[in-house]
Structure formats: structure tokens, C-alpha cells
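FYI, it's all coordinate maths here, none of it is from the lab. Worth saying up front: this structure is predicted, and the values here are computed from it rather than measured.
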Structure 1
Amino acid sequence: MADPADDLDTKAIAATEAFAILGNETRMDVLRALWEADEPRSFADLRAAVAPNDRGNFSYHLGKLTDHFVRKTGEGYDLRFAGEQVVRAVLTGTITSAPSLQPAETDERCPYCGATVEMAYEEEVISVRCTECSGVVGGEYPDGAYMHYQFPPSGLDGRTREEAIDAAHVLYDSKVAPMMKGICPECAGQVAISYEICGDHRVGESGMCPSCDNRFEVWSIFECERCQYSRRSVVWFAALNHPAVAAFYHDHGLDEKIPFRKLTWDNARFVERVTGTVVGTEPYRFRVTIPVDEDELVVEMDDELDVLHVEKSDNLA
């Protein structure tokens, strides 16, 4: 079968040229004006909105944008996908804003011990940590951390700390879910999966393993082969979106959209005792055990995180 990539008509510009094109206030104003429009805008309408007093240079600036960031149609000018991405990057504040929040306690509770949770924001990273227990990960992460990843500055706007934490949970799942299917949420490139596995996993009283300084034995590492966007996830996260698991949780009272928020106090009884272990290598095979109340669901997955088998056990007590 022929590779579809062989049929692609690739037209690319150098990154330096792209940034040079965008490094002009008039051109950025054109992109914003087209973003705000509900339909293509004519040359005259666009010039009146962006540079009404510019009779000589506006055509030059618009021409620089056309073909890569802007398309010219019979109805006027409209944004291309690349132009939309530029405006979105500006609106999210990712490339124009650098807010920070000092660590402060919130009304959230730790899903593992119920203690007070502290939240901070620095360098586009949201960090949430338990103030009493060891959390989920140690090492380079803040003590007690169970959330520490990139979060757009715009996600803070109009939200309390608690609401920002909730939004970060939802955003994390929306990013990692397509990566579990091999698709990058940033560029739609192909994603490779690798694993970090503790060969001597022993959870102590703190809930953390002294060998790997993690609560969990197996972590999945997803990385886009094109843009290098990456996410690190507990291996059992992949099992929780399976229909059998969703039905099991629903039968036990979980009434939340799938994928549901994982490490929250509200959902603690559904996730606090979940484990993921290695049961085979070359290729890898994983077993995820999901206890809720007196019942238990066991899910076996392969090295692509596809579910191979689901089995329910009743009355564990």
C-alpha cells in the first residue's frame, strides 16, 4: 500500500521567515481582525479596520501574510489554520504573558490522605501538592506533588485557585487521551510510547517507593515524533477509559463524563487504591487492579495500552 505522505504537496517556509513575517504590528492586527470576523473580509474593509490611514504599505503587509497565514478567496480574505494558531497562541497568553502565583493553600483536599492542598503557578506550570503526605512523585518535583505540568496562562483568568486546579485536571486528560491513541494533540503527529518501570517497587508507610521515589510502579511516557510534545502518565490511566471500566465505576456511583478527573478528593474512593503492575515483557503486558468498595476489576493491557481482558471479582472483604 502506498504511503499517503508520498502524495503530499508540501509547501513550507523557514521558521526564521515565519517569525519575520509575524514580527510586525500591522500584520498581527490583520490576523486579529480576521479572527474576530464571522466571514471573509474584503481588502477595503480590512484596511479600514486595521490601517485606515495607511495608503501605501497595507497591501505589502497583507501580501506577506497571504498564502501561509491568510487565504485570498473570491469573497475576500480569511484566516488559514496557521493564522488561527498564531492568534490562539497570543490569546492563551502562552507567548505574551508570564503570570505567577505564589504557593497558597486551597479548599481542595489530597486524594490520598485528605489533607490540605497547596497550589502554585510559575513559568506556565501549575503545581499542586499535598501539605502532609508524599503525594505521587518525588525527586525533581515539589514535596507532596501530584500535579505538575504545563498549563496556559489564560486558564487562570476568571478562575479561583480551586477552579484552575479542576480545569488543569480536565485539560491534562484532554491532552493525554489522544496520545494514548498515538496522536499528538499539538500537531497531530505520530506518538511513540515508552515506559519507566521500577524493578524493585516497594511502597512504604509514606505511600512512596524508596527505590524510585514514586507512588506507582509503571509510568507511560508519550512523545510526539515530530514536535517532541510529551506527557508522562501513570499506566493505569489508560485503562480507565475502557467501556467495561466506565460501567464498573458507574455501577458504584461515579457519575462523571469520561475521561473523568482522576486525582481529586471527590473521586478519591475510585482511584486511591488502583495499581498497575508489569506481568510480562518482550512485549510488555500490564495488569491494572481497580478496587471500589468490596468489588474489584482487573484489566490486562498490552504494550500499546490496548485492553486485552477484563475480569470482575466480587466481595473482596
Structure 2
Amino acid sequence: MTFGGLTGRFLLVAGAALDGALPQSVKYRAASLLARFVFAVWRTGRENVFANMSQVLGKPEQHPETQQLAKKSMENYGWYLADFLSWMRMTPERLQKRVREIQGEEHIAEALQAGKGVIFVSGHFGLWDLGGAMLAQRFPVLIPVDQLNSGTVDWIVRRVRNRLGFDTVPVERGLRAMLRQLQSNRVVGLLFDRPMDARGVPVEFFGERAYLPAGPAALSLRTGAPLVMCQCRRSEDNGLAVTVYPPLYTARSDDEKRDIQDIMQQLAVMLEDIIRSCPEQWYMFRPMWPQRINTEAPSQGSA
């Protein structure tokens, strides 16, 4: 560990402790100001979120409603990051105080009855980490994660998520760990709205073709584990409102490529409904619908 790395970790831990001493209103006001500054100077992210919100609303990028929604999305993400630091001090009691409502919890028990585990799926929406933490209080949850470029930031992210109560595994070792988790009739959590290139699965998403990772569908087909969509929304009083949707059971045919595309299309439709309910809580700063010269249907991505 380098001196810089140790210093960075110390500052992050000290920041988390200081965060606990700040009034919530002050913390979010500072996060809002920082988010507005980032939005103003980060041209690529700003243009991407304008384009994405334009597609969601069905209105031009320069429309006032599109512009306002894009800015609000960045601000809400700033609040999410401010919360993330404070989660280093998370306890089950503090988590429970954030939960305002849980709808559809019975779908989890239903899905587990098959004895093949459950694959929870969601997008970069609302307070997805807190939603995972809430589920982890009831069921063992494993989440594959990317390793971040910064060792210090990667350390803090892993520490926070472990503090929240769920296990993580690097993506490069994720498949074997997820198979073991599901074979033990436990829960795997996946975010599936990361934009892909032509190697992804083509789906219709808000009226246009987008490309999503094949992982959730491929894993479900391989293991028989049902897919369960989960919405983790920040409520008006800054609490957590969780909605668990009925399980999606999958079955193989003689055309695996078509099976994967059909499953991912169903998930895309469900995610559309979640995003439409509160689009300012969808944090997507990459181009979700990139323009492509080659319009031929691409092949599916790998699991």
C-alpha cells in the first residue's frame, strides 16, 4: 500500500465520520451544488444524459422539460454519492429507519420455492445499493462488481457494500461464484442496464433499439433460477421504497439466441415502467442509444 493510497483511505474514513456530524440538509445542499458544477463542466456526461432523457420523454434534447430532467438526474446522483459515504457507518437499525415501504416481498419466497436460487435484477435507479442491503437482511445476496481503476476508491466501495451486508465478487470470477450461490438456493443481484456495443443483446427500449448484456438471461437459462425485478426508489422524505415484482420463469428452446433476446426484451419492458415512474432517479450518463451505421441485427453478448 502506497503512502498516497493510505492517505486517501484515511481521508475517506474521516469524511464518513464527519458526514455523520453534518445535518442532512447541509449534506444534500452541498451535494446539489457539486452536482451542478459537474454537470456544467462535464460536457460528455451532460450530452449523454440530455440524449437519454430526450428518448425517455419523447421530446427534443433542447426542450425545457428534457433539460430540467437531465439536471435533476445528475443532482439526485449527487445525493446518492453523498449517501454512499455515510453508509460506511450503516447498521441494520439505521437501514430499517430508511425503509418506508416494501411491496411484493412475498414474491421472493415464491421464487425460492423452486430451490434454484433467485436472480434479482434492476437498473442504475434510485437507491439500488440500499435495496440490496435491505434484501441482504433477509436472504444471502451475492453481487458481482467491476474493479475500479483507483485502488482507494475500489477499497471504499467494497467496504461500504460489505458493510451493507451483501457479498461481492469481482466480475472476472463472478460466474463460478454465482453458480455456487444459486445452487445453494440463494440470491444473486445484477444490474443490467449498462449500454453495450453490437455484441450485446438487441432490444426495443423506449421505442428505439438498445443493446443490453446477456448475463441475466443466460444465467437464468443455465441454472433455472427465476428472474425477479426490484425497484429501489428514493421516497419524498428521503427514505427507501422497495417494490419486488412477480418472478419471471425462463425455459430453454432449441434457439438459445432467441430465448436470450426474448427474456432481455421482457426485462427491458419492465425497466421502462420503473424509469417512467420516476425518470429523474435513473442515473445513466453513458449513451444508451448510440447511433450505428450498421443496422444489421448483432449477435448476442456472452454471459
Structure 3
Amino acid sequence: MKRFILSSLVIAAFLAGACSDPKKKTENTNNQNQWLDPVQILDACLIRDACDVMPVGYISQCVTAHYDQAALENQQGIWNEVYKCVLAAGGNCTTVRECFGNGALPATCDPGTQKGRCEGDVRYWCDSFDREMYALNCRDSGMTCVVGNDGTPQCTLNACDVATYDPICDGDKQRLCDNGYINTLDCNVLGLPCALLQTDEDVWQPFCIGDGGQCDPAEYEGTCNGTIKTDCSSLGVVQQIDCAQLPGDKTCEMTVTGPACNPAGTECELGEEGCVDDFNARVCLDGTWLSVDCRTLGFTRCTGRGAARDIGAHCTR
């Protein structure tokens, strides 16, 4: 097991301001005041799914991916623009599909032989489930497209060499080099700052971690104070998170394993969704029911998937 040494001086330096990285592009923040809200993302996910663009079993997975994984990887701006295009399509599936093809219909592809390509800042990748070549404009998150060492294209700040690139905290963003391009992890999405920790091999590595004192995870008793969660990370550092600042609608709750940021609503649980009737889809997000009439999205009915029509809530023609 690796031993980590917390350096308060290094943390203070990195939390005071962003580390300069001459290799990175300037990030585009034009979208920051135009984020789509959860209801709009839910509508976009229902439309995308109804048009057979990366369909999902449960619509809630699509919504949470936008606010969790995409935001964590600094790609929320990219998907934000795609979903704006989807919402403006008025249920026209040809137009919806063009939103995912950089203005053209996605072509069929073989994921075994076609990993994708970069055309300027536009990333084309072959979806292994759909077997179609989709496109994302990396510029919408202030990034460019780079083909990795394994031949897979990715939206990133720039290409890099792991032998020469020093992992850093760029403000609260963690920057690492992997597969030939810079990987970004936005610690803000987790409610944490980025800080450097030193391994017992004297290697400095950035982590999304609290800036509190050292602690023993086996002995420390975490607490909830309203929406504030305080606990001891697995790396032995006290960390405090305001659950209300996390994506969605979260609050702090004590569980059998300690404090946790859980859905604030109490009406339902994540994964619960279905059709209320022939027209209305109902999806649980952060413990609250959200309902959508499929007809308002340009479709005719709501139905489930699977042999018994009991999987998820899906709008159809």
C-alpha cells in the first residue's frame, strides 16, 4: 500500500491560484451561464432515446451522466450544445441524429476496425453498441481533438507525453497525462479542491481531496451538519463537502457507513421510472418525480422496453 504525505504548503499554493501550463488551451466559458437545467436534460434524453441515438434502458442514467460524468471530465459544455440542438429539433429524428453527426447523419461503422478520427476540433467515434459514428465538437468545452496512443480520439486540452508531462492541479482541475493526451478531472464537481500529495516514492500526484488535517480513516467519525458532510478520506485527509453544491439536488445523510451526499427528495429512488399512462413518462431524479408528456416532445406515446414493457420510460412514435 502506498503512503501519502500531505503537504499543506503545496496545497495552499495550488488552492491560491491556478498552476500555469503553457501547453494547455484557454478554456471557453461562454456556456457557463447557459447550462440546461435537469428538466431540459430529461427532455433531451427522452428525445435522443426515442430517435434511437445511443438508447438507454433507463432514462435517469442519461440525465445523471450529463451532470456527473460529463461534468467531471469537463465535457458538460460539449453535451450541453448537443442537447440544445436536440431540444430545438421539435421531435424530428432526422434533425436529432444530425445533432450527433456534426450536421450530417451518423454513418454506420465497425467498432472493431474503426475507432474514429479527428477533423480539426471535432471528435468522431464509433459507438460500440449503436455501431454508428457520432461526432462531438470539442471546442464547446474549450478543448481540441487528439487521437490517443491506442488510436481512439478524445476531447482534451492537448496531446502529451507521460514521460515529460508533470501532473498538476490547474486551479481545482486535476490534469494527468494518459494514452497520449491530457486527462482532466474537475474536482469542483465532487465539491472538493485539487491538491498535490507526495507518494513514498517522492512522486507528486494531484488528487481531488479535502484540504483539512490528517486523520485515520479507521478511527475518524464523520458527521452531517445540515448539508455539510465531513469525513476522513481513504488517503487520510479530513475533507468537507457541501452536498447542496453537488450536481442535482443533494443533502447530507448519516448511513451505516458514515455521512453521505444522498438525494434530497424522498418521493422515490434512483432507477424508478415508468409510464403513468399511454402518454406520460415519469422519472425519478434525486428523489423527486418528474413527469413529461411525450406528445409535447413530438412523439405519440410512452412505453417501456423489454418483453413485459416494464423497463424504463420511453417516448415512441
(request) Using relative contact order in percent (Cα under 8 Å, 6 or more apart) as the calculated read-out, with 24 as its value, let me know the right label among 1, 2, 3. (result) 2
(message) I have -7500 for helix-only ellipticity at 222 nm (-39500 (n - 2.57) for each DSSP H run of 4 or more, over all residues; to 500), calculated from one of the structures 1, 2, 3. Which structure is it?
(response) 1
(request) Could you tell me which structure in 1, 2, 3 was used to calculate Rg/Rh (Cα atoms, Kirkwood Rh) as 0.96? (result) 2
(message) Matching task: 49, 36, 34 is the computed value of Cα extents along the principal axes in Å, for residues 38-173 alone. Pick the structure from 1, 2, 3.
(response) 2
(request) Work out which structure the value 21, 20, 18 belongs to, where semi-axes √(5λ) of the Cα gyration tensor in Å, for residues 102-253 alone was derived from one of 1, 2, 3. (result) 2
